[in-house]
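Undergrad: See the structures that follow.
What follows draws every value from the coordinates through simple rules; no lab data is involved. Here the structure is a predicted model, which is why all the values come from computation and not from measurement. Cβ atoms are built from the backbone, for glycine too; each structure is taken alone.
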Structure 1
Amino acid sequence: MKSFLDKFITRTEKPDLSAKFTEEDHLNRQVAAIFSLLTNIYGSDKIVLKASKLEALNLIRSEVLQEKVLGLQRIVFEDPTLDIPPSLDQIPKILDEIQDEIADVIARRSVEDKLEKKIADRMQQRHEEYVKEIKMQILKESAGPENAQTLKKLAILEKMEHKKLAKSAMEALRPTSFEEIVGQERAIRSLLSKIVSPFPQHIILYGPPGVGKTTAARLALKKAKEIPGSPFDEDAPFVEVDGTTLRWDPRDVTNPLLGSVHDPIYQGARRDLADTGIPEPKLGLVTEAHGGVLFIDEIGEMDPMLQNKLLKVLEDKRVTFDSAYYDPTDPNIPQYIKKIFEEGAPADFVLIGATTRGQEDIPPAIRSRCAEVFFEPLTPSDIEEIIRKAAVKLKVQLDDRVPEIISEYTIEGRKAINILADAYGLALYKRQNAGDEGKEIFISADDVLEVLQVSRLSPYVITKASNTYEVGRVFGLGVIGFVGSVLEIEAVAFPVNKDGAGKIRFNETAGSMAKDSVFNAASVIRKITGEDISNYDIHVNVVGGGKIDGPSAGIAILTAIISAIQNKPIRQDVALTGEISIQGKVKAVGGVFEKIYGAKQAGMKYVIVPKENEKDVPYDLKGIEVILAGRVEDVIEFMFPAEEKSLVG
């Protein structure tokens, strides 16, 4: 590019025929050539205007070479602060710099011309595409949204709608009234008292799976609608969602529970909104449940941060939205979007959360805003009643042993129904193969046992009470979740030849707390019986290696060791729970409610609990008798009758 300028400047010079021109004359001619080139690039009017703005016009018109060069510097470099004219020997170098800068300007002009041409071509192409799109839109509007393909797919969907399979067993046998929910009378009363009220409360339902929490919540809203003065309208919604499946983005790009905003650039609003750059709010389940019940199953599995966001909605009874793309002054924004952004969306509902977790797993902030209702584990008799009611709905005959067999393999009503449904299908299959279609369906015990074997199910309660006595064998109680369980504890004792040389062995898997209970028991035994257990080799074992998390097995371990040392039989229809102090007191323990139900499931007639836990004993307990013990002597007196005799009858 510079060689081109050199040629241009050379062409503007006249031939030096006389060779009488001085160096200054040559530089003057170069300056004139460069200014002429600038005039060609910018145009005469623009170069004069530019020179005026840069205060270079007088300099260019000057007769002094140095001032002309200074004027060129100001114009080319666009720097009006240059005010010192260069010396004569500096001018050649400065003119080279000016030529380089002009070369860059010409290069940029060339690139800009090419870009402008491409832009013009692209705009023409887009214009043609836009005109074509407008034509297609006009054609669609005149022809409607349907075409052969869409109509075909619609026909396929409508055909599919007419195909329906039989209802699932759970759908057909789901309770339709509170009377059909077995074993939860107290929980249902508590739930109704909090919902069927002019001031309904948020509620958390605790309990093992398959006991009717979801069904009870749905029926509670139905019942509330029937009460005069209820805040729930006839069309009050029951919105159900599973907390384990609630997924959300911390940036609130998507939030099905609380709602989100679809920005026109990132998520894409509706086309008519995206075209004008308007963000579109997407309302969530909390707004869908407005005026009704939002039921969150497994609420304990929800993301903790999402739970905290839900708290804000519970307090405000509204959910707010925000977007960087929302401009309240935009006249194109629809009124409903403006209202949502400025006032929020209504979210006045009653929250009912259900969980199979314990209270300690639910955030305190959620619990403080909710009433708490506990659903009870189902007993074998409850399962049997559920099976009999389900058989009536299925219109089948049952072998008398079927309800009892199923109750041995599960404590979940849902699971019991599934076992019965499988046995029903098996019985139906056998009847068809035998050609007995006309006969009434009969489900035998063999049908149920075959289903249990195929499903690889094992009895839920292995340890059972009996009407006998045994030496060194006693039943303790533990809790897993909301379900109590029976722990079989056994002890053996052997006198040693040398006094004080005895040792105590205890299976390590039972835990350190249980081990401490063994040593506490040793001290108490010596105190109340005078026996020094150091004269015996004693082995205490928790059958099955179950881990005992607390000291509640202390009283059971004490009883087993005394029985083994004194060779006294223990009755086998009693389960015990309670911590022992080294002074012989029976101290309070946790989970008494669940432990009592665990004892009932194992068929125990009696359960011994600390007297300090008297308030935890259900007041309407049936099928088992609770013995309150304040001291170890109370337990010993009950567990070791004066005479050994059968407990039958």
Structure 2
Amino acid sequence: MTQAEKLRQKVLDVLNGNELHDHQRAAADKTFSALNEGARAVVTAAEMQAGKSGIALALCCLQRISLSDEAITNRRQLKDTLYLVTMPDTALKEQAEEDLKLAKNVVVSNFLNFEKALEGDFKGNPPKLIIIDECHYGSNVTGIRYSKIFDYLEQENDACKVVFISATPFGALYGAESAYEAAIDLQAAAEVDQDNALLIQASEIATEALKDSILRRDLNARLVFHKTSDEYYGVREMLENNKIKALEDDSRNFTLPSENRDAFIEQFKQHEGMGWSLVRVPAGTAMAAKDFLIAQGIEENAIYILGNSLTGVPEDEHCSIDRFKKEFDDAHLFDDKLIAITVAGARAGINFGAMMKDNLISTWDSTVASVAAVVQANIGRACGYHDNTLSTHYTNINAVEAYAAILDHLENTCSDEAASDFEGLKEFFEDVCEEFQVNGLDVGLTIKYKRRRPIGDVETYRAHSYVAVPAKLLEDDVDFTVYTKDAMLLSAIELIRKEFTAKGAPSVKGNRAMRGKTKNWIKAHWINGDSYDNPEKARADGTQKHKTKLYTEMLDNGEYLEFNRVVAPGSGELSEDKAVTAAIFSVYNISRRKVDKKIMTEQDVWEMCDHFGIERDDTMLVLYKRGDYDIDRSLAKKEHNKLPAKSGELSDESHFSDTAEQSY
């Protein structure tokens, strides 16, 4: 056996050894294949606690064995992979070094010491692969900037490739894009108000955002989804087992009475043997939460507030995560129960370990934030490979269900091969956020500018008229002129019908969209069993059933109906770009939310058909045509948006900042 073969065999022993699982090797293989096929950047999405460190170890091995015989036998070329921890935390760096100790070709560092690592550990042999862990941390304004990495890849080491790994990689993919768009929006506002200081700030943010964007750099990026093994227990399994309880506005505050809070306390008290619960509350309310727990008869020495320099928490009340883990070990010895309190904004990524997960009783998350912020917090810490399927989680269920829908989509589209349609993914993500009514994925940057924020859809039109028609999807040639002679409405009807029948007979589907220049003039509301008449999905004008009857009755009575109100634009849409809005009631639309009624029944559709006096069908459409431009209302909205404000500002609302208030 040659020296090269011996060295490769040592790497293969690690790659095929017991330290790695098949699903981790599979994810690494797909990622490395994408790199070999021309991508310079791959984003690997892996669920919380699904073994991302194992994927990284496998990637290090694949990089090592890809070397030529000459390179692999050259000791000076041993270090060829740089693993970067995004957070400046020595404990995380040490944990990564331990996780990757079997990979002799990797150097572990962080973004603060990135350039030092290049100079000190890769002299004369620049890295061939850079792996960035928990890449969502880079999405906020004050967070990690990727521009130095990208500049290095483009200007100094054009042979090096990069892999981003995260359970919620939305920030890495779209954070800079959203920051750029938000900054451009603020620039426009600053120009209107001649606010030079704000204009300069917005311009600087826009420039930096362009530098930090993965998608705007010439890296031929790809996305790979890591499919877990059957033993994995994550948010989709929790939803399936009904172990996630919704915290609504009136029950979210842990210090206020609610049925959910009573159930949480009762479950903790009734739990037999050792166990612990995790409570996450808004910053500044940790002591109030502790006082409440004491009032419930829970011993003070069983309650721990995790963190340091927390507002309103005396110094002697703070508890480090390491100390809490030791307290847990002691409690386990004596069959005691504990409660840990943490605050919103606290850094995610804590690995509690299998023992703590196996003994977890429940979690409570009071926060309402982006999808990433919710799932990376309490509920994400309970995911992984363990045997506890009984713990109950009280949280923002809409965000969790949105994440589950995203996982389903990624699993269906990116688990077999890498994806490159990032614009399509972004549109899908935006549709999910709109459907589940969540604040977004994790874009980090928002605008707080009172002069312009209240109304975004300012160009206003009157609704002209409407028509209700059965879709008759199972018939080829249908004469819809018996319902309307309007050419625009007839064209809209045909385009919507084709959206159902493009691949043959209509089938049940959870995501449809009227995209492309030939169709994007139509705003389509795809109404399913959930949005049809579920009060939880109702917005200002009620459920889709109620608002459709309301709008059409207004038009029947000659009342003024604003077309913008019917469009209800979202995801950057504007009513001025829509000529027709369609409410589509169909048994072929399905909700991605975990609800009892996902699909409309045929009787539901018939009810709407009967209301409008049309032939009964399994799908019916109510189409609204845009009318005249309303200059008075448009000007009133524009004037309203110019009302004086104290100041404009760019705000970083990421829940992953590592500040003194938010750190462990």
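Undergrad: Using mean count of other Cβ atoms within 10 Å over residues 50-57 as the calculated read-out, with 17.5 as its value, let me know the right label among 1, 2. Write down the numbers at each step before the final one.
TA: On the way: 1: 17.5; 2: 23.6.
It traces back to 1.
Undergrad: Consider the structures 1, 2: one of them gives 60, 48, 40 for Cα extents along the principal axes in Å, for residues 154-457 alone as calculated from the coordinates. Say which. Walk me through the intermediate numbers first.
TA: Working: 1: 78, 51, 40; 2: 60, 48, 40.
Clearly, the read-out refers to 2.
Undergrad: To continue, here is another question. Have a look at 1, 2 and say which one yields 34.2 for Kirkwood radius over Cα pairs in Å, as calculated. Each step should come with its number before you reach the end.
TA: Values: 1: 34.2; 2: 27.4.
Among 1, 2, the structure yielding 34.2 for Kirkwood radius over Cα pairs in Å is 1.
Undergrad: Kindly point out which one of 1, 2 the value 7.2 was derived from, the read-out being distance in nm of label points 7 Å out along Cα→Cβ at positions 258 and 498. Each step should come with its number before you reach the end.
TA: Numbers: 1: 7.2; 2: 4.7.
Value 7.2 for distance in nm of label points 7 Å out along Cα→Cβ at positions 258 and 498 corresponds to 1 out of 1, 2.
Undergrad: Continuing with the same structure: Work out relative contact order in percent (Cα under 8 Å, 6 or more apart) for each of structures 1, 2, then name the structure with the largest result.
TA: Numbers: 1: 9; 2: 15.
Sorting by relative contact order in percent (Cα under 8 Å, 6 or more apart) in descending order puts 2 first.
Undergrad: Now for a different question. For distance in nm of label points 7 Å out along Cα→Cβ at positions 474 and 618, the calculated result is 2.6, so let me know which of 1, 2 that is.
TA: It must be structure 1, since only it matches.
Undergrad: Also, I was wondering about something else. Quick one: helix-only ellipticity at 222 nm (-39500 (n - 2.57) for each DSSP H run of 4 or more, over all residues; to 500) came out at -14000 when computed from one of 1, 2, so which one is it?
TA: On the way: 1: -14000; 2: -11500.
It must be structure 1, since only it matches.
Undergrad: Can you tell which of 1, 2 yields -0.42, -0.85 when log10 I(q)/I(0) by the Debye sum over Cα atoms at q = 0.10, 0.14 Å⁻¹, for residues 426-601 alone is derived from it? Please report the intermediate quantities before stating the final value.
TA: Details: 1: -0.49, -0.76; 2: -0.42, -0.85.
Comparing all candidates, it corresponds to 2.
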